[in-house]
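For reference, the structures are reproduced in the following blocks.
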Structure I
Amino acid sequence: MATADRLVQRSDLDMVYLIHRAIRVEVNAFNEVVPALTFSGQERVKRLVDWYDFVQRAVELHHKGEDAVICPMLTAKRPEFAEDQARLAEQHRQLTTFMREAGGALEELAQATDAEFTQKRDETAAKFHTLKEYMDGHLGDEEDKSLLPCAMLCMTIKEMKKVERQGAKETSFSDLALLLPWVLSVATEEEKKSMGDVIPWFIMLVYRWFWKRKFERLSSPLKAA
């Protein structure tokens, strides 16, 4: 069987698992950082707002690709997946709501007075906790019960490459400048090597010279002590 015609295996889906890992890292980090914020560190809150804007956009782009391309393809190949497709689409809608509510609360916290800061911080922390609980369940569903197990049953390498090309076309260069370092930041050395073997050399060169530094600067408020 030609490589393009074989079904995808777990290793062929590394990028999806890496994106899920990056999402978990970010959501977990916000859950740890937000409850400890103080009014004296309000400048950090404003920078957290800027970074969260990217995280939210990255998650929504990821879900858009699943809803518009991957899930319809799987349902076309296995009609019984239609129920999973509907459930995942509803989870994506709910996560969009939770993410926007958490982001809105974070923006309000950045503008809070000293007198109201603690209450708004606790309200914001509660929204991020809700987001984490729902996100954990959703990613577990996709990885263990629905999307990825189904992909390994019926999606070919050729079809996966088509999905990847379509996703690349719909990703702006400015988004790629953060998405690539974001994913690489949670990759193991072996995973980075594998990605380096397939990503065009000039993209990796720009990543090393410019994008990695930009990513580290923008994400730094989430990692600051």
Structure II
Amino acid sequence: MSNTFNMARLDFYTLKSQMTTYMVIPTVALFFSLTGLSLSALGFTAAWLVLIVNTNLFAIQEKYGLERLYSSLALNKKSVVLGRYISATLNYLFGYFVVIIVGVIISFIQGHANFYNGIIEGFCISLLTFTLVSAIQLPIYFVVGYTKGRIISMIPFLIIAGLVILQALNERLERVIRSVLDYGNSIYAICLISSIVIMVVSYYISVSCYKKRQ
């Protein structure tokens, strides 16, 4: 387990050189908040921004040959995979926290006082989005690497983006989604449980594939 946390810590050190990328998160959150975007939509935005940040880990790993460093530190492949999943998830939680803090402050300044529903709804939607895309992307990168996998990994991005555009253009679909979300806590619990299950399954797929990779 200590190797796993060492790997997660290495990921955070790796991203230190990408601090400008992190600064994009509050900047974009501030811009969309000022345009009146809801807290739930801001949460969805957080998922997209963090997914972009997380792909940088694989890009840097491949560019500088960090797998040799992992081997020299006696990090086995299972620890590398689990550590990467942990750091990716922590990045998401950090990004969501930053985006929501910015959104709440702007909403308060604009005179909107009811934050609770938007925060919970936004978290569940963004967590499920983050999980669905990550669960596909991470195994791809562990199997073929960043350079070969970046085109394929765009597929889940495009599918989710297509669904978002579709529901924005189709009022009936938007009403259906809104009526589903009206179930409140039950839907939120389903989103949370589904996210955990999907991520666990994705992790085991990544471990299995990465161990076979030479």
Structure III
Amino acid sequence: MKITDVYFDNVLEILNNVFDFKLEEEKDFKSFKAYATKGYIKHFYDEKIGTLGMIKTTALLKQVRTYSFVITPLFVDGPTLIYEYNKRGNFHNAQIRIFNTFINKNVDCKNIRNKAAITKRRYIKLSDQKLNNDEWLFDWSIGKKAYKKDAIELIKISRIYLAAYIELLRSCEKCDKKAKNKIVKEFCDAKIKNNGYLFNTLRKIFGNEEADYQLKMVLGIYE
């Protein structure tokens, strides 16, 4: 199934070329609208890799837009990726965060680490977007911000990182699903506990229990 969004097709194209995601229709909110915020939450899965959770919110006549997706490997021993793009008027920022949800902590990540270092040097003129301290987070994750006129550079960075991440996933070995689920659940619990702007927004819309349920699925835990 091809995953599309008019604003982010140039990022999602990379995923569509590699994964065969299927929509979990019974778990899909499709869309929501509350207060000044509207958007959607969608859940997909790939039988060979794992899950993809997507959240998009817009507010203030689309002047404020947040777009996120989470790739959680469940069938191969790969790291979790959280991508987030924020637009607030003329200010844009992108965060590509990769988290250590490996079973085997000795997996060789040299190639993606080197690609990350090269990309950071190449786009050094773009201001850094501070990433929150997180014990799960690899230090070769990246956050960058730019004015609207340079926003295309954030998309270029996103594509480079996603391509490197996918290359890493292709080299990851199949894993024991029970052991992988245990680590992913620990990670999920930690992320929900730490909250964050997007999580808090969804809690305001759905209430704590339903928002946490949806967020767990976005992060790859189906209970």
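We did not get these values from a lab; they are worked out from the coordinates using the rules stated. In this text, all values refer to a predicted model and were calculated from it rather than measured experimentally. Cβ atoms are built from the backbone, for glycine too; each structure is taken alone.
At a glance:
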item	result
Top of I, II, III by relative contact order in percent (Cα under 8 Å, 6 or more apart), largest first	I
Computed 18.9 for Kirkwood radius over Cα pairs in Å - originating structure among I, II, III	I
Origin of the derived value -11500 (helix-only ellipticity at 222 nm (-39500 (n - 2.57) for each DSSP H run of 4 or more, over all residues; to 500); candidates I, II, III)	III
Of the structures I, II, III, the one that 1.0 was derived from, the read-out being distance in nm of label points 7 Å out along Cα→Cβ at positions 74 and 154	I
Among I, II, III, which structure scores highest (criterion: volume of the Cα convex hull per residue in Å³, for residues 90-185 alone)	I
